[in-house]
Structure P
Amino acid sequence: MILDTMENAGRYAGAVKGLAEMLAAETAYAGQAGATGGQKVRGDAMYIIDSRYETKPVDEGARLEAHRKYIDVMYMLEGEEIILVKPTDRLQRVTQAYDAAGDALLAAVDGDETAVP
């Protein structure tokens, strides 16, 4: 996991294949007035999902998710969110086993995750 500001994104561009391309696409997308919904960057291999939502407290249904095929590159434009992380092999309450079609495993919060502000 990399947690930093977009000003420092260039430091990590070579760390993950395609990361520089994705960061550039997200920066361009975020700069478009009125952009919504997202866009494909490189077909189904790389795309932007524009998610706008109100965060909620952990005790009001927060959940964990994990992927095997894709990685999340989160670009927060406003507001704040705390991301909880935990190795998948230590999850105690998996609510949806890994689904390859949706590339997601879902789990309830156990309480021993690490919070990333």
Structure Q
Amino acid sequence: MDERMKRVERIAYGKAVKLHVFMPSSRRVWTVVGRKHEYWVHPPHFCTCKDYYFRARAVEGSEEKEKVSCYHLKAVAMAEGSGMVDGVYFHDDEYYGFIRALIKMIYGGVTNS
């Protein structure tokens, strides 16, 4: 098994894939906790990590764009398939604060890296 797949398994089985559910609306936000940052993912087509960004930019405008992935997105698929997703529940009143904090964390990760 290559190092990339080992990393995917470590994330998936290490409860690093989080599904944040806001009730009663049932809004869902996926995140993956990484070594340095938490990444916002929208499976199966988007991740806020640099790997995804540069791969997506490399194939922009081609049919290959649908196949672009990163190990965070692969870990979400694996965790979901094996029932290892860590569900975190909030009230709808907490949604906007959560999103603001997530964006701030992502922005800080980008500007401080």
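Since every read-out is calculated from the coordinates, none of them should be taken as a lab result. Here the structure is a predicted model, which is why all the values come from computation and not from measurement. Cβ atoms are built from the backbone, for glycine too; each structure is taken alone.
Work out which structure the value -3000 belongs to, where helix-only ellipticity at 222 nm (-39500 (n - 2.57) for each DSSP H run of 4 or more, over all residues; to 500) was derived from one of P, Q.
Of the options listed, only P reproduces it.
For distance in nm of label points 7 Å out along Cα→Cβ at positions 40 and 56, which of the structures P, Q scores highest?
Top value of distance in nm of label points 7 Å out along Cα→Cβ at positions 40 and 56, among P, Q, belongs to structure P.
The value 34 for relative contact order in percent (Cα under 8 Å, 6 or more apart) was derived from one model only; which of P, Q is it?
Clearly, the read-out refers to Q.
Compute distance in nm of label points 7 Å out along Cα→Cβ at positions 32 and 80 for each of P, Q and report the one that scores greatest.
That would be structure P.
Work out which structure the value -0.31, -0.96, -1.05, -1.33 belongs to, where log10 I(q)/I(0) by the Debye sum over Cα atoms at q = 0.10, 0.18, 0.19, 0.23 Å⁻¹ was derived from one of P, Q.
Computed on structure Q.
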